[in-house]
Every structure is written in structure tokens, then in C-alpha cells.
Structure P
Amino acid sequence: MSSGKLVFSQVIDHLPLHTFRQCVKRYRGNHKIKTFSCLDQFLCMAFAQLTYRESLRDIEACLRAQSKKLYHMGIRSQVSRNTLSNANRMRDWRIYADLAHSLIPVARKLYQDEDFGLELDQTVYALDATTIDLCLSLFPWAEFRQTKSAIKLHTLLDLRGSIPTFIYISDGKEHEVNVLDDLLLEAGAIYVMDRGYLDFFRLYRLTKASAFFVIRAKSNLACQRLYSAPVNRETGLIYDQTIKLTGHYSARYYPEKLRRIKVRDLDTGKTIVILSNNFILPADSVAQLYRSRWQIEQFFRWIKQNLRIKAFYGTNENAVKTQIWIAVTVYLLVAILKKRLNIEASLYTILQVLSVTSFERITLNQLLTNLDHTIELDGNDNQLILFN
């Protein structure tokens, strides 16, 4: 008989159980619970994320088929669809939000030397939101429009390693710019945003906090050019100007000077105008910073394709947030073990391998190293793979 830990258990070994128990205690997650603890709930939901289970019934059927291995997975109770459904509906989602937040500094430390295309000492963040459409009849609490519901996943992404450092889940009606009020700003950091976040009152808050921003300007920006700096047009730069806002409200909300850079994409010929409060970096570096914002679009597409956050196992708000935060935790766990074990395979490949080997008894190093992990894309260039 084979000995050794199950593959699933080796993944969970990277979870700080002491921190998890503190999160459960903080929100009294196991209060009056005799069977099926919060840890059992988390392990079942993490298994569902790693193995792409379609429904609660699917989770129940798979785990009951391997009932003799549940103890070795850390699950101490019998798995029941109704029990798991009740746990997702009733137990505070903040337990799993706090757990994910405890893993973020661990992952960021491991990826702090990761290259993202620019040699900068500062931390660079990309801020954006993605919408997840829902059925209005099943999710009435998340009403978005008259005919459908939706939730928004607001994310602040550390571009070194594509690690989410801040996540806020709201209904579909909440505007993205409101999230700027909730951020704990880091002095010296650079925040890269699209023009949906162009609010000069809030941007001035970043300047007063000694943080920098790079953001796309709107076409109707009212401003006065003070002077221009020379640029190398062969790199796509058109101008690098110092400006002062002249709009009635914008000048009052942002009274200081701004930098305006216009750049042309050499491949497509399209031009964009970028605003920044950073006057130190070269103009082409500021333009490249804005281009790096695409990483957060890749992140959103990747998690929608590879984690269970588009189809939900429960319909109330608590169940939806629980599932999303556990999905984020699984993402962070796999990113952490990739670095700790020095695995060269992409995160996509690691998840695919784990999805079919969770019940095997083989070490992760043997399983995930020396893989022939060439991915056939069948001509689909839209396939996005992080952590190559």
C-alpha cells in the first residue's frame, strides 16, 4: 500500500492553520457547531476550486466516492450537500476574507523580486474592477439593471507576481472610483488606473499621501500647458507637458501641476493621453507603466477561466462572498507553493495537474517538476497564462 501524504493535503500544508483558527475564533465560526467545522467547510470548497466541481451535488458525490481518504485530507465530518450549503449560507464570509489577507504578505514577499518589465524600486499597483453577471431571479440582492444582477470585483494588483493586495466585492451598481476612498495608500508607491478612476478630488488625496498615480486622461480635459519637455518621437512619444487644470471644479480639487504625456502605439497607431503626478521618471517609463496595466486584465480573465467564480454553489450574499474569498485563497496558496518549491511550470499547468491528482500519494516536487508543460492553444491567441 502506498504511503505518504495526499497531493491535496500537501497543498493545504502551505495554509497557516494557526492563523485560520484565529480567523474562525474572531467571527465565532464554530459557535454551537458539533460537526462539519469551518475547516471542513474550507477544505471542501478548496477541493471544489482545485478540481473544478460544478455544483454542491458534484462535490458531495466526488468526496463520498473517496470517503476512506477524507480523514487524510483533513476532513473530519461526513460531507453532505445540505450541510455544505448551510455552512456557505450562514458562516461569516469574513473568516475567509481575513484568511486570504493573511496570505497576501507571504505571497508578496516571495514575488518581490519578480520582473514585470520595468526596473523600479517602487511598488507598482494596478487598480481595476471586473463585473460578474448573475441571474436576477436567483440573486435579487445584487440588482444591477432591470433585467439582471451582477457583482463587481474591485482589485488592487501588485504587478510583481500578479498578487492581489486588496479586493472589495460590491453590487454591480457601485462605481469603481468609490474604491479609492477605501485604499490604504502607500507612500512612494505608483498606482496605475484607467480613466474610470479620473476623479481629481480623490487623486489629490494620493498626492498628499506622497503616492504617485498614472492614469489615462479624458478627451474633454480642460487644462493649460505651462511648458513642454523634449521627447524622442521614434519611441512613440508625441509630447511631455507640464499642465495646470483650468476647469472650475478640477482646478479647485487638484490645485497643483500635473504631467501630461501623449503616446502613440507603434503597432496600432492609436494614441492615448496619460496624466501623472510623477515628474521624475522618464516619459517612456510612464507610458510603459500604463501599458503594464494590462496585467490586471489578464488576471481577471485568468481567474474567470481557471477558478470557480462565475458559477456559484449558493445564491445568498454570504455564500457568494465565501466562494470568491476561498477561490482567492486557493490562488494564493498555489502561487506560494510554486515559489517555495521552485516549480518552473506555469500556474495554469500546476492547477491542471492538481485537478486530476488530488487523491494521489506522490510528492509535489515529483509531480510538478520536469513536466512537459507545453500548452497547445489550437490557434487561440486569446489564451492568457500567468506565471510562465
Structure Q
Amino acid sequence: MQFGLLYECQRPYKGTDIDWNKLYKETLAQCELADQVGFNNLWFVEHHFLTGFSGSPSQDAMFGALSRITKQIRIGYGVCILPYHHPVRVAERVALLDHLTDGRMELGTGRSNAYEQTGMGIDPRDTRSMWEESISMIPKIWTSEEFEWKGQHWNVPKRRVLPKPLQKPHPNLYLACTSPDSFRLAAQRGIGVLSSTSYAVNVLADLVKIYRDALKTAEPVGERITDFWGNNVHAFCDDDDQYAKDLAAQSMKTFFGPDKPYIQGRINAYEELLEAWGGVPEHLQADFGRWLRQSDDEHKKMAEEVGLSLDSGPGAARAAFAQLDSTTLANRGVIIAGNPASCIKTCQMYEEIGVDQVMLIMQTETIPHEKAMGSIEKFGKEVIPAFKKAKVGAA
């Protein structure tokens, strides 16, 4: 089992200006600590226009800084949005960073969402074919003495593209995935999965199997297959078990709040989340089980009776989402939280179903820098040592 940290670059946001200078310096300090205490990977997202949610529009700048202050930890795009960038530029940037980091780079890829795509002048309908073409080009750029390409979206006359990566034959490739179709696509292309949805472990087990089965017939785009499953998980570790679970649950619920980009515009978003998290638990069935079988009008009437505001989104599912308690979420593995013993127990659940790395989200709107630093240190010193035989899918 491996351990990574995933960064959106978040700070508490209530409509006021964010201190970006402080945010980035705190983020670098957390990453430096993670390197020192034994984490395997750092992953940074690429987002644009999501003020208050994500402050990570340019991973390259962060990676340049990280190349100087870290020594062992691997550094990854989690992910680079390929339709926004010319494939030659992606290949050049990753290769240069691979040298600066002495061969520690990882390239996760994805397509983003319609809100960001249209802001970049990209037609969302083109992004699948753009991703397909780009992911086919990049490993060829890295491994060809001279490269040329004539495709649907890009044409490159014969050119020498330098530098080549330090890693041979090239850094590992990944795809950000949210559905069985994308898990199969990653397997078909012979690249790793960076699962960007939180799941209950028993639900996740079936999805990991879909990927592993499809990988058997892979036609890899690169020179080797990256057999790897990394999973996003909100996490917090503290000696106070219940406090840590409550903080992680609050962090995740805020992350998936009705005003957030992962929720806005998604029909049945909370029904999907509830299903991914294992459904309405038995102790809430009396309150919410019947709601999920009733009409929206009935939901609103019942919500008024118990004082819940359900103005946006399907009422019953959103209410049940809000009421899911931290202990249930931890027991199901939806969060990795609690004291070190609790975190070890949950990580073992992930290991047993074949997850290679848990990509922990610790720095969020509701978890300030000092608490994130404490959690990172405790994970490194008391949780990670319990997992001595880590599969290095990213080496």
C-alpha cells in the first residue's frame, strides 16, 4: 500500500479575498513534511475559474519549487487537462521536470468539465477525441528521436523534441476516472487509474475488478503498462479518534456541498454519492428510506416538518447525505480518519481490495494549515510504517 497527498490548494473561503501567497507557502511546507515522513506521492490538480474551491491552475510552477525542497517523494499531475495543452508542450514540460526531480515525475491526465472547458474556448464535445489523440502522441514524443504527427486536432512536421525524460522509457501515465466506462478506458490504453470519486470500500472493490479484468487485454499507448489504482479519500489523523472522524466528515461534506463544481449541474448528484458511499445506513432508514421513494413535493413537505432547507437538489438524498455520521463513513472506508489505529484499519480495507495508493485529501476549506501539518506528521510516523511492503506502481 502506498500513500499520497492530493492537492486542490484550498483555504477557508467565505466570499473574501484569499491570501494566495500564504496558501502556496503553506502547501509547499506540507509537501516538504510529507517527503520527510515517508509519503510516496504528491498529486496536484489542474483547475481554472473555480475561485474559492481550487487554487491550482499551474502545477508546473509548484513542481519546480518542489523539485528543490523534496528528495524522495514522487510528484504527479493529478491531473494535466490534455485538451488545454499542445501535446508537444506537455511532453517537453514533463520531461524537463523529470530531470529537475531526478526522475520522480508522474503524468496523470484528464478532460475536466464543461464549465472550465468552455471558459478555455474548448468545445466539450471535442475533448474525448482530443484526449485520445494527445495520450497517443505523448509517449511517442518521448521515445522518438524525431517525431511527426498528422491527426484530427494536431499536426506536427518532423521535429526533434527535447529534452527526453530521465525515466526510461518514460514516466507513468494515468487517467482521472469517475465511472466504469472510464476505468475500462484506462485499462484498454494500459494506463493507471486515478479515481476521483469517494467510495465505500465494498462498492469500490467491484470497480477495481472491472479495471484489472480489462487490463488483461490492454493495447498500451506507451512503452509499458501502468498497472495502478490510486483512490481519492478525505482523511485526517489525530490522537482524538472521534474528533478526527468528525473533522474529516465535515471536510468531505463541505467539499461536495451544493455550491461546489463537483455537484453543480449534476442531476441526481446526491443519489449517486449516497450509492457510492454504500447507501442510507440502517439507523437512518426510518428517517430517509421512505423519502427516497416519494415525490419531490412530498420531500419538501417533510423537510419543512423537520426544519431542513432543501431548495436545491433532490431533497431526500441531500438530507440523507447531510445526516450521514462520521462513524458510518469511517467504518465504510468513505473517509480514512480517526486515531492511528483507526486509520491503519481502514487503509488495510483498501489494501485488501487491490487499491495501490490512497490519495489523501487533507488540506481543505475546513482543515487549516496547522491541523493538516499535524495529520501529515502523524500519518507518516504512525500509520505508514504499518505498511512496509508498498507496491511501487509509480516507479
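Every read-out reported here was derived from the displayed coordinates using simple, explicitly stated rules and does not represent laboratory data. Just so it is clear, the model here is predicted, and its values are computed rather than measured. Cβ atoms are built from the backbone, for glycine too; each structure is taken alone.
Some observations on this one:
- Given 1.3 for distance in nm of label points 7 Å out along Cα→Cβ at positions 45 and 141, calculated: source structure among P, Q: P
- Given 1.9 for distance in nm of label points 7 Å out along Cα→Cβ at positions 85 and 117, calculated: source structure among P, Q: Q
- Structures P, Q, by percent of Cα pairs over 26 Å apart, for residues 221-356 alone: label with the highest value: P
- Winner on mean projected area of the Cα convex hull in nm² once structures P, Q are ranked, highest first: P
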